[in-house]
Structures are given as structure tokens and as C-alpha cells.
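**Q** Some structures are shown below for you to check.
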Structure P
Amino acid sequence: MNTLNRRALAVAILAAFVAFLDGTVINVALPAITDELGGGLPVQQWVVDAYLITLGALILLAGSLSDLFGRVAILRIGLIGFGVTSLACGLAPTAELLIVARAAQGVAGALLVPSSLALIMSTHRGATQAKAIGIWTAWTSAAFLAGPLIGGVLTDLASWRWVFVINVIPIAATLVLMLPMRNEPAETRVPIDYLGALLGAIGLGGLVFGLIEQANYGWGDPIVLVPLIVGVLCLAGFLVRERRAAHPMLPLGLFRSRNFAVGNLATVTIYAALAVGSLVIVIYLQQGIGLSATLAGLVLLPVTIFNIALSSWFGTLAGRYGPRWFMAGGPALASVGFLMMLAIDEPFDFVTQALPGVLLFGLGLTMTIAPLTSAILGAIDPRQSGIASATNNAVSRVAGLIAIAVLGLVIGTEVDGAWFDRAIILCAALLAAGALTSAIGIRNEVVPDDEKVSAENR
């Protein structure tokens, strides 16, 4: 890996880090936010989902923009936008303005993830590519999992507002690192599917709004029913549009690749489990057990350590032996780890009740993520890496978005031991489904030896 490739990898990691971090860093700060701004559980759900709605709805469009205008240009715009909206979140005086700022933050975040991964795909080949993806995955997964700890420390020592303001530091560092990098837009200008993007955004927004607000108004209230109907119709229209459009935002032909299709199906269940688990664990440990925000975030720290230490290794192994059994065995181990966390109760003892399950969950997750990413992106033409990575990231974000939106409907809204147990069993079942899907559907396509890549930064 040459110097320019290492720079591209560092930029990709830092850019995606903040986007993934803000998906979970807020979880542990939610009780403090509602203590100051009010609103209870619905506000907590909206603070999380406002970000995920725009991120998930626009990430496909961002992938197309990345392929068209160049990864570096889109990354710069996304980073600047993310910094501005992060400050807006930190300064928000009301719950309503915080939710609006979180939605705007998701728009900027959508520009970061597909462009960062596409940058790696365009500068690395062969087993080196698999290793680079493993390193990227390690740090982005660490961001996702370390979010509760970072959020807890900032909330306890300063204020929940610093959870957002702190983003300015890695963003500034990334922009400086990008200064010598050249942007290379596509040679052929393909029209952007703005209608598809609009249908997808309205569809997701309407669906999630109805699912969250049904707890307040009931299924028969027009406030719930109308957005649900509009959302479903727009999502159906989105699929029709993408099938017929000359230049679709989501090329459905990508799903003709077995590993791409199966990998994204596994992504749905795995990331739904991660979204629910990371939210429920930190909320229950605070509101049910009585831990501080920092201590609640520390419980999942071993998972982060596993990801940083081992993801690159598992990515390399997947590049050498194929991803299938890593993608099958990893979620299976993680599922057992979640079931072991059913031991968590009052009086709380971390070593005996939480640590064994957390360790097994961390090992299983680490075994899964890099091979999953490699399998999906390795199944498509590198020229479509932007839209392919955007598709997979959209799938993962939307899976988490929908899972959180229906959480109250599935397991209830009263934070007690029974609520926690139902959530843990749900997560274990979702992970087991991901393991079975991968075992049956994924085919090993061992990556060839390293191919030489131009040192020119793309």
C-alpha cells in the first residue's frame, strides 16, 4: 500500500467515522436531552430517527453524486455540511429544532459514507482491497459501537450538547488531510434520478412517521394513517421508477449478483439487531438499572476493542478464503452473546452478568462486518462502487431506522426488565436469521492475488 493509498484510506476512515459515530453517540445522551428539552420517548425516537431518515433516504442519491462528480468533491461538501449541522444540533434551544437539525445532519452524513468507501474501492485492488475494507470496517464499526461510551463521557462531564460539537475536530482534521487530493469526476455525465430520490425520501419519512406516532395517536388517526399510506405508495412508486428509469438511482440489476443480493438481505437483519441492541442496552442500563451515562457506555467497550483489533485480520481472511462462513458463524456467535445478556438484572454485576455475552457478541460482530462488506462490494463492477456501497449502507441504515421506529410496537414502551428481555430475544433472533441467510445464500469467490493499482489518487 503506497503513501497516496494510505492517505485515501485515512480520509475514508475519518469521513465515515463521524457519520457512523452520530448514529449511536446520541443514544446514551437521550435521557439527558429529554430531561432538558422534554418530550419523553417519542422525542428520543425522533432524535435518533430524524438523522437516520435523511441518511437512509438520500444515501443512494449521494452514491450517484459520488460516481458523477467525484469522491473527493462530494466528501468535502459532506464534511463541511456535517460540521455546520453538528453545531446547529449542539446549539438547539428546543426539541423541535434539535430534530430538524438532526435531519439536516443526516443529509450531510449521506454524502460521506458511500464516497468514503468508493474512494477505497477505486484505489485498492485484490486482497489489498479486502484488507483496506477490513481496516475501514474496523474503525467505522468502532465508531458505531464506541458512540455510547463517547456520548456518556461527554454527557456526564460536560453536556449532551458536546456530543455534537465534538464532531468539528475530526472533520477539520479530515479536510486538512484532503488538501493535496485531486478530484476526478466521471468522464461521462449520467443524469441524476431526482424523482427516484424524492419518492424514496417521502416514502421512508411517511412510513417512519406513522410507525412512531401510532403510539401517541393510534392506527386509525389520520395523523398516522395518511403518512403511512403515502409512505407505502411512494416506496412502491420508487421501485417502479427504478425499474423503468433510463438512469435509475438504484440499478436493480445489481441484485442479479447472488452475493450482492444475499449480502444485503443479511445486512437487513444484522443491522436491525445492532440498532435495537445498542439503543436498548444503554437506555435500560440507565433508566432500569440506574447506571450513569458513562458506565452504561462502558459496558459495550469490549465490542469496540474487538473491532479495532481484529476486523482487518478477518477482512484479510475473507479475502483469502471467501466470506461465506465468516458471515454465517459471526452472527450466530453474536446471537448467542445477546442471549447471554438476559442475565443482566438488579443488582447489576458487569463481570458475571454482562461481560461474557458482550465478549461473544463482540467476537461475532467483528467476524461478520468486514467479510460482509467485502462480499457485497466484491460482487459488482468497481466502476459502480459508489452506488453499490451507497445501496448497502442505505439498506443498513433503513433497517436500523425501521427497527427503532417499530420498537415500541413490538416490545412496549415501559423500560423495565421484561422490556429489556423482549428486546434482547428479538436481537438474537434477527442475528440468527442473518447467519442462516449467509450460510445458505453466500458463495465464496476468493479474491485473486494483489493487482497493481496506479499510485495516482482518485
Structure Q
Amino acid sequence: MAITLQDYLTSLQGKRVAVIGIGVSNTPLIKTLLQAGISVTACDKAPRTAFGALADELESMGAVLHLGDAYLDGLDQDVIFRSPGIRPDIPPFLSAMEKGSALTSEMEVFFQVCPCKIIAVTGSDGKTTTTTLIAEMLKNAGYTVHLGGNIGKPLLSEADSMSPDDIAVLELSSFQLMTLSASPDIAVFTNLSPNHLDIHKSMEEYALAKENIFSHQGENDLAIFNRDNDLTHAMVCRAPGRVLQFSRRTSLEEGVFVDNGTIVVAQNGKKRTLFSTDRILIPGEHNVENYLAAIAAVQGLVPDDVILHTAETFPGVEHRIELVRTLHGVRYYNDSIASSPTRTIAGLRSFPQKVILIAGGYDKKIPFDVLGQAVQDHVKTLILTGHTADKIRQAVLSSQGYQKGQPTIVMEEDFSQAVLTASRMAEDGDVVLLSPACASFDHFKNFAQRGQTFKAIVNGL
């Protein structure tokens, strides 16, 4: 039986709650708990100076702050809300659970209290664009949409204001999915490739976490898989409910696919043609796949003409092959979201010409072998920076058929200098693409900050 947010908050009365991480997703949670009169200890590794007025505000509301390197010491609260970026099996959590603590998360509770249909998207690449496309199509069709998870805003504190006729659209990471014991009404799995192996113990663990997006579905729920990705295609047989697939390469008897440049929907023995892929405003074959996944998710909810309108007008998501400016005939693109080799490869394939690529960053322990060949095929000048610069360089040098100087490889210690070097080397007609193939944590708080820095430098040229 479904419960409301107020029911859940009532169940916490008289209990001690710890919230791990005072970030974007958990700050509204902390305030909601405090406003309900619940005892909250807010824990974060960052020092008090990192929070400024927010620390004062939370304390004025009754929160106890536990900050700094020892922020996980002494956990024994009745309920502990885990930040998605922290594994659930670290010793402080295990010790607390042995003492009787219950470990949960903002997203786990949201699934318990959400009163409306949930559509959720996961995958190694394409999550954010696909999630945003689904939300845009639904909004354009007249639905009240709540966009959250990894993008948008945390939704738990707003659950009681949602109507049963609304739709929640979520992007879910492997970290959020690891401990979920519920699945959405409609689950979308864009693809699967090695990622986040700095956090997950193995590729198997990473894949199993992702599978939670559909593994708890009922027989009437819907799971959507990428037919062109071997790993997601292999999961189809494990889906407990209905299944649709999408494909850019293969005609399907049941699903959404491309046939001679046209998107086709096949359902219940009938096929109908939607529109040509060249009607899609945002570039790249990977975005065609994102559209196929989104179209599959909104079947029966959004009319075909609304889907077409979205395709022709949606400009894309910030930091995803985002055109920053054209200067002296050189186009500068921000693809900072590309935090894995497969994402960067997809970005490179979006351009008909060889580009000047800026890459490198934090090491997530993902191999760069596949990137080496793609760089040979699609890059005229490679500018590397960050902790992984040498690993990427070695992947290019050791790739099959490599010829010295093709591409030109430049190593830069400083990110800003890397962008300036790209600008200096670019000529009329060139494309300069920031697509790092790595996370940002060696020099930036997140990919958005990296992208904003790139845009600021480019706009200042």
C-alpha cells in the first residue's frame, strides 16, 4: 500500500536521523525533515567554510552539523540517508547497521511516496538527453512533469504536492540504483559500457546496480532496451514485465527503429512511420538513439505530431555538444558531459570533419583503448590535460595503424592553457571540441563547472 510523504515523516517522529552529504539533493531533504520536527545530524566531509550561510541556516532550523574528515565517525542514528556518491557497504555504514540503524536514500524514499507514474532512465551514455527529451515531449503534450534524479531538482520534498495524473521523469545513476528495491513504471536502459570503475568493484557490480531499474517491475510495467548494445540486449530475457527495444541498425517486430533514415514504430503487429532523422535538430547518431529511446518511452502518452515538434525545436542540453560560439570561422563546442571514452567517441562521430579535441581529466579506471582508434579517425589535433593525459596519449600511440604526427598531440598542464592552445592552433573552418572522456574531479567540482570554465575562456577570446 502506497504511503504519503507525510505518512513517512510521521513514522520518523521521535527518531534520530543522519543525512550524509549536504549537497544539491540532500539540502532540501534536510530542511524537510527539520520542518517536520525531526532530529537531524547533517554530515559532510567539507569544512564549515565551504557552506557559508547555509551552515548557519541549517543550525538555526535545529540541525546538528558534523563536518570535516571525521564526518562519518560515530554514526548510530535510527535512520541514515546515504549520499548517492558513497557506497552503502563502507565500514561506518555497516557498523551503524549492526547497531540497528536503517540505511536509505532520498531516491529510495521518493519511490515509496510518489503518487504518480514514474518514468526513469539509466545507462552509461545518453541518460540526461534521453531523460530531458521524455520530459519535453510530455510537457509539450500537456502533462505536468516533475524532472529529477541526477538532473533537475530533488523531488522528495515535493511529493505531497504531486497529483496522480502528473508524471515524474528521473535520471538514475548506478549509485542511486545500487540500493533501490523498487522500479519505475517505465524503465529506459540506453546502453551499457565500462564506467565508474573507480567506485564499483567490478563491471559485474556496475551492471547489476543498473539492472535495478527494471528488476523490481511488475508484469504490466514496461522496460525499454537498446537492441544495438549487446549488454542491454542480453538483459531483455530478465525483464519481468513488458519489453520494447529500440535500434538504429536493425528492423524490429516490436519497438522503435530507423529504416532508410526514417523512424518507425512497430507495436502489436502494426508499423507506422514517424519522420526522417534529419528532422532532429541536435546533431549526432547518438542523439538519434536518444530519440528512439524517448519515443519508445512515451508511446501511448504523446501524439506523433508532438514528438515531431519536439525533434524540430529541442536545442539540446547544456554541456552536450553545445555550440558555444563561432569566432574567425572556428566553431567551439562544449561536450563536458562526456566523462567516458564512449561518450567522447559519440561526440567525435557527430562531426563530418576531423576536429581539434581537448581531452583528459580524473581517472575513473576505464581503459582508453577504444578511444585511441577513434582519435586517429576523427581528430587532427589532440590537446591533453589532467591526470589521464598520458594514459590517453599512450592509447593513441599504441592504436592500430598509428602514424607519427597523425594526429598532432599536445600536452598541457593547465586546463585554461589547453583551451588557449586549441584556439591558437585552430584555422578558419575548424571545430574545437571539449570532450574530455574523463570525469572532472582532478581540477573541477563537476562536469558543469568544467563546461562553464571552457565557455568563459572561449567567450573571452
Structure R
Amino acid sequence: MIDFSAITSKHHIHFIGIGGISMSGLAEIMHDRGHTVTGSDMKTSATVKHLESLGIEVFPTHSSSNITNGIDLVVYTAAVHDDNPELIAARAHKIPTLVRAEFLGALMKTYDYPICVSGTHGKTTTTSMLSEILMDAGLNPTITVGGMLKSIQGNIRLGGSEYFVTEACEYCDSFLNFFPKIGVILNIEEDHMDYFKDIHQIRGSFTNFGKLIPWDGFLAINGHIDHIKELTNDMICKVETFGLDEGFDWYTKNIHLNEKACASFDVYYKGQHKGHINLHVPGMHNVLNCLSVCAVCHFLKIDINQVNLGLTLFTGPDQRFEIKGNIHGVTIVDDYAHHPTEIAATLKVAEDYPHNRLFVVFQPHTYTRTKAFLDDFAKVLSSVDCLIVTDIYAAREKNPGDIHAQDIINKIHKTEQTAVYISDFGEIADYLLEHCVPGDLIITMGAGNVNQIADILLGN
């Protein structure tokens, strides 16, 4: 266990990789609390520039010289390895170090209601939904979210209450360092196979996450998860399920999709009609996301009508079926989907969205994921009218040499699908401009930098 009192007494905190979506939020929180904050990042970004505008010094490279005698604590991400010069220097100077998840978990202990949203898919959208409702209800939460949320103009909101809302990622068992009072488990599937050995280990991690919630806390869990009782039997908190039929605590009836694939539906709790919800984000998967939010809000004594009101202006975080613009009558959408299940959900949304032909530009994310789900990627992507696959986004990995983006194309060619591999983003943009006609729909898809293609097309 980490004693956060030891952290709060520190005056100067240095973040290695401060420009990351989560690290930047933590840095801003600590700066707001009066700490001296510095950091380093290899890339200049809008996030880094924002931190600098607050008065936070950000070094443009990782160097031992960035670790000075005045630093009291160093925080780093799981992507920072033991050979990092700043981490080496910090340990040599006997400066305390914490991995990001440990620091975030300790931070939670300073709030009465830490709310942690977990699951293989949907964390960012669901965290954003819940955040919108809490803000609209006047609860003034502190928020850290893994994407850019329009209403807070970024990924961090500094609140002034006992409520803290964040995503809880299972990668490297990071969420087991947290101290949730309220938790959500949206779904459990195979992913991050560079860390987990199989689905059984993944299920065990989510079980252990649920066990972190105290007896007076609450967990909302997707009732469609296989063998759910195996996961929840030993949890001491109040547990409620959500799903799409009457077999669960929270469920829906009368689901209708509008012309933009956004759902409206009635919400029921243990057989009692609670109210009606109108979503302004597309896709059936968001119905389930919303049900989990309804369950959490009920525990917090927030009325269902307030839930619906809080979602009135919620159109989703960036890169979640985000409509980027229109060029020559062709609609361009960007989506973060990088797992076969997420891709299937996005394609289902596209199916219900007005268009003629569907063009998908897919950027696989990490070599291990591409290799582990090669057949699944080929199967789920085979339905699109034209598929362009670009190079694998390595993220934290080194190229093992045994998997390539072309392998997805080779699998799909067996079904005689129109599919091509193109490496260069400029060439992809040219291909799309040449082949698309008014009424077509383009989706750039992936968790890397594939969204840049939309900017090229739109001249941004």
C-alpha cells in the first residue's frame, strides 16, 4: 500500500512522459494543488504546450540532467523502462519513484467517491458520459479521461468536491493499484496479450479489481459477461448487473434508432420503469454504456431525468465515431476502434448511418494485438466496400519481424474483398480522393495516428 501522505508532503514532482493523456492530467492536478511540477516528453504536442502555458517546465528530451536535487518525487509510465536515463538518475539520487498507476491510486485516496470505469472496451465514452451527468447535476467532480472531451476542452477537469472520476485500465494490472469506492466493468475480452497469457488471467484481474471496492461501495457489471457469478461471488460491495433484457437489474425496453443511429429507450430497474433516455452518440453499444451510468447514478441518488438531461449535449469524446467533416459530398469519420469487437461495433454504427459505399482506413495497433487477432481482424473487416490497411502502429513495442499489415490483406483476399495495403498517409488520401464519390463514407480507424489522414483530406 502506498501512503499518500508521503506524496502530499512533497513539493516538487517530476513526470517522465508528461505529455501522455493520463500523465498530463495528473501533472495538472498536482500543479493546481500547489506543487512544483516539471516533466519531460520526447514529443511536442498541444497537451505539452498547454502544460507549459500553466507554468510547468517540460524538457524536450529524456536526460539525467533533468533530475535535479530539488525533486522530491518522480512519476513514470509503464512504457518507461529501467534504462531510462531520468529513472536511473532518480534512483541513483535515492529520489522516490512511483509508476503512474500507483500515483493515480494514491491520489484517489484523497477523495470520498473515487469512481473507476473499467472494461476491455468503452471506458473513455462511459467515463465521459458519467462526467457530463455529474457536472450537470452540480457535483463538481475532478475528471481524468483517456480522450478529449469537448465540454471540458481537454482530458482533465479540476473539481472542488469529493467526487473523482477516472478510467481504470487493466493493462499490466494497472487498475489493481486503485482505491475505487464505485466501479464499473463494461465487458471482459481478450486484449493486451503482450501482458496477459489468456482470458482466464484477464477475468482474474477484473475479479481482483472488483474486490478492491469496500463493503459500502458499489459495482455495476455487464450481465452478459460469461459466468458472471464466478467473477462476483467473493466481492463484498453491492453488485448490480445491466443488460439488454429483463434478466438483469438494469435493462431496457423499446429501443429505437434515429436516422443517425442514436438510440432512445426506456430504462428499467428490477422491473420498475425508471425513465426514458435519448442518446446523442450512435450505436447499440452505447445503450449498454449508458445503462452502467444509470446504475452508478442511482447509487449516487441522481434521478434518471437528471441523467437524461446531463446527456442532452453529450456527443461523445473525440475519435469515437467523430464526424470530422465533408469533402465533395463524402463524409469523413474518425474512430478509435483497434480491437475486433470495437471494429464490429463501429461498423454496425456505420451500417445504420446514411451512406452509399463504406471506405475504411485501418491502422493496426501493436504487433502483438495484430498477430493475436489476425483472423478476427480479417473477418470483421471483410464486410466493408473498400479497405485500406496501413502500417502497424508500434506504440510501446519493437517489431518482431513475424507480422505485417499486409497479412490482414492476404487473409481478406481469400474472400475476394476489395482491400489494399498503402503505407504512406498522403498516398492513402490521394487514393480516397480518386475513388470516393458523393454519398460515400470514409472511416479512419485505429488508436495510433491514422486520424491524420482526415486532416490531410480536409486540409487542416
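**Q** If mean projected area of the Cα convex hull in nm² computes to 19.5, which of P, Q, R did it come from?
**A** Working: P: 19.5; Q: 22.9; R: 21.8.
Considering all the candidates, the number was obtained from P.
**Q** Name the one structure among P, Q, R that Rg and Dmax of the Cα atoms in Å, for residues 133-308 alone of 16.2, 47 was derived from. Display every interim value, and only then the final one.
**A** Working: P: 20.9, 58; Q: 16.2, 47; R: 16.4, 44.
Attributed to the structure labelled Q.
**Q** Which one of P, Q, R has distance in nm of label points 7 Å out along Cα→Cβ at positions 237 and 333, as calculated from the coordinates, equal to 4.7?
**A** The structure behind it is P.
Any read-out appearing in this document is the output of simple, stated calculations on the displayed coordinates, not a laboratory observation. All values derive from a computational prediction rather than experimental measurement. Cβ atoms are built from the backbone, for glycine too; each structure is taken alone.
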